[in-house]
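Down below are the structures I want you to see.
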Structure I
Amino acid sequence: MSDRAVRWDEALLPPAMALAIALVVGDVLILAFGQSPGHVFGILLEGTWGNAYGFGQTLYKATTLVCTGLAVAIPLRAGLFNIGAESQLAAGGFAAGVAGIVLPAGMPWPLAALVCLVAAAIGGGLVGAVPGALKAKFGASEVIVTIMLNFVVLAFLNWIVAAKLHVPDSLHTAEIAAGGIPRFADFTLAFRGSAANLTLLVALTLAAACWWFLFRTKGGYELRAVGLQPEAAENGGIPLGRTWFRAMLIGGALAGVGGINYVLGYKHYYEEGFGSGTGYMGIAVALVGRNHPAGIVLSALLFATLSQGGLAVNAIVPKQMMEVLQAVVILAVAVSAPEVKRVLRASAKTNA
């Protein structure tokens, strides 16, 4: 077996095994509630991929998860654990919302959306840059700093909205005057009522750009080298501090861009708690996707399907069952990945 084949197997087998284990656990849980697994999973698929509305909602949820998953994966490639995607997402959404309010209403939406997108990337990037700078300068733990920043940034944004920018009797800003992103329902009535919008194309473009950066550029090579062997990378002339800072900055910007999915593509205003939990879910998406942009897209679709599917099957089984399945997928990947790697490497040596 070639090294390339081994690497592909290492990437694909753990998620596949995790999904199989989750299906078995799901069958057991469904039977415990006195229902038929085939019937429940059939309703889940019908409510997500089987009709335009459910499919649109799945794509909408997957869009933000792609961004937060990438926001976790890029720093992980550099050996850093970004737990701050929650606040970075909120900062990006807030910056996009403010930019949309300030821009003139007559500005063409593609140009206005681009300005808001840049504002979102800057907002999220600034929040991500803080732990990156502290890590690079003082060696501060990015885990602790990002966790603390989640509370600080979210509380600060909530205070600004409540004290300065909120609409009376609400917890959101005024609607944006420019920068709204069209929904799929604007092009076809089949998606009527769904929040899916063209931000999905932005997320897929970002995933492709991250792949190119990681595997086709000098900066991406340096980032991966630092993540694999920081001492060897430093001896080879790669500056650790600069690489760490850049990884956290990029991660924050990616999460920030995810905020436009809600602010520009759905509600057209920034609202307190709009992405609650999505930043943390990005950690699971990145881990199940094996920190590879293509894997993250598929992983985001999986978790979005389980999330939307929980609403579809809630009439016959508790929607929390889908959250249990999400946890099972994460645990199964964490447990199976090292064992799969060991077996494949041993097999490759035997066949060599």
Structure II
Amino acid sequence: MSEASLERLRETHALMKSELQRVIVGQDEVVDQLLLAILTRGHCLLVGVPGLAKTLMISSLAQTMKLAFNRIQFTPDLMPSDITGTELLHIDQEGGDRSFRFAPGPLFCNVLLADEINRTPPKTQAALLEAMVERQVTSGGTTHPLPDPFFVLATQNPIEQEGTYPLPEAQLDRFMFMVKVDYPDADEEREILRRTTGGAGEQIQGVLDGEALHELQEAVREVPVADAVYDYALALTRSSRVGGDVSLDFIDQYVTWGAGPRASQYLILGAKAHAALQGRNHVSTEDVRALAHPVLRHRILVNFTAQAEGVDSDAIIDRLLEHIQPGADVGKGLPGLSEAAG
């Protein structure tokens, strides 16, 4: 990655954050992770209780980019064709010939806000699977490519209520990050009151178009990664699995299954963007550690024992980061870690 590209990336990031801060108070870590996902062509899932501005953050981020934006409010009666589009009967006015033509749904945009994605049944949730990975939609035997770039930025309410449909693991794995949105502190909440109970709010300006974004995404992929960093990302991912070539006691005790290869890919891609935004033209293990929680938390499924003892996936990741140190040899089963893993 050239110094010019590195500087352009940091300047664009700073401009986008500055625009977002016009309407978003605090939540710096959440905003950073959203921007990292955008720079690496990843999808993002925001999880938090109602009223924490999850929807506002995503819609405001879309405004900083000069891209097509659509919002879908997921509800229990939403059908797959309401998202992807449908085949409509077309009658030629002159010859009277009849044919079916595909009418694109709101999925055909650059930035899709999937609001309260866990409010709709699995059949409709599954309509996003092909789009999120292959970036295309198949209808009536015909494949329709989605615009480039394409991002799904989804929100989810973690409160268990009647009418919620938890996302299956296969779909969760499509999201690069699961970002936890927490309550603001007292000073931030006071500032929110000042901004939202007065006159008209700030207006966000677009600072990035599709062509410029594509150039930044390509530049991020050029950031070099040493073999030791690849090994560290692999060590974190492979150590999260039960019955693998690495055995950690707390994994065997609390985990049903761990993260797959896509987690390793996202750890490296995210680390590249994280390093570039820190002004470094190389990736360190600290960049991988910084993204371990948002990449792994929705890919590690804890068992009933963990739930009964109040151990969640974040706690498992904390212990992984404690026990898996840089320099671990994945191919030899991470020697020297078994003593610490007990």
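Every number in this text was worked out from the coordinates using simple rules, so none of it is lab data. If you're wondering where the values come from, they're calculated on a predicted model, not measured in any experiment. Cβ atoms are built from the backbone, for glycine too; each structure is taken alone.
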Highest-scoring label, criterion being FRET efficiency 1/(1 + (r/R0)^6) of positions 83 and 171 (r between Cβ atoms, R0 = 25 Å, to 0.05), among I, II: II
Value 3.6, calculated as distance in nm of label points 7 Å out along Cα→Cβ at positions 123 and 139, assigned to which of I, II: I
Answer label among I, II for the case where mean count of other Cβ atoms within 10 Å over residues 107-114, calculated from the coordinates, equals 15.5: I
Label whose coordinates, when relative contact order in percent (Cα under 8 Å, 6 or more apart) is calculated, return 21 (choices I, II): II
Read-out mean count of other Cβ atoms within 10 Å over residues 115-122, computed value 23.5, structure in I, II: I
Read-out helix-only ellipticity at 222 nm (-39500 (n - 2.57) for each DSSP H run of 4 or more, over all residues; to 500), computed value -12500, structure in I, II: II
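Of the structures labelled I, II, which one yields 29, 9, 7 when semi-axes √(5λ) of the Cα gyration tensor in Å, for residues 267-322 alone is computed from its coordinates?
Values: I: 21, 19, 10; II: 29, 9, 7.
Answer by label: II.
semi-axes √(5λ) of the Cα gyration tensor in Å was computed and gave 32, 29, 18; which structure, I, II, did it come from? Mind showing how you got there, number by number?
Working: I: 32, 29, 18; II: 35, 25, 23.
Here the read-out was taken from I.
For which of the structures I, II does the calculation of mean count of other Cβ atoms within 10 Å over residues 27-34 return 13.0?
Details: I: 13.0; II: 19.6.
Structure I accounts for this read-out.
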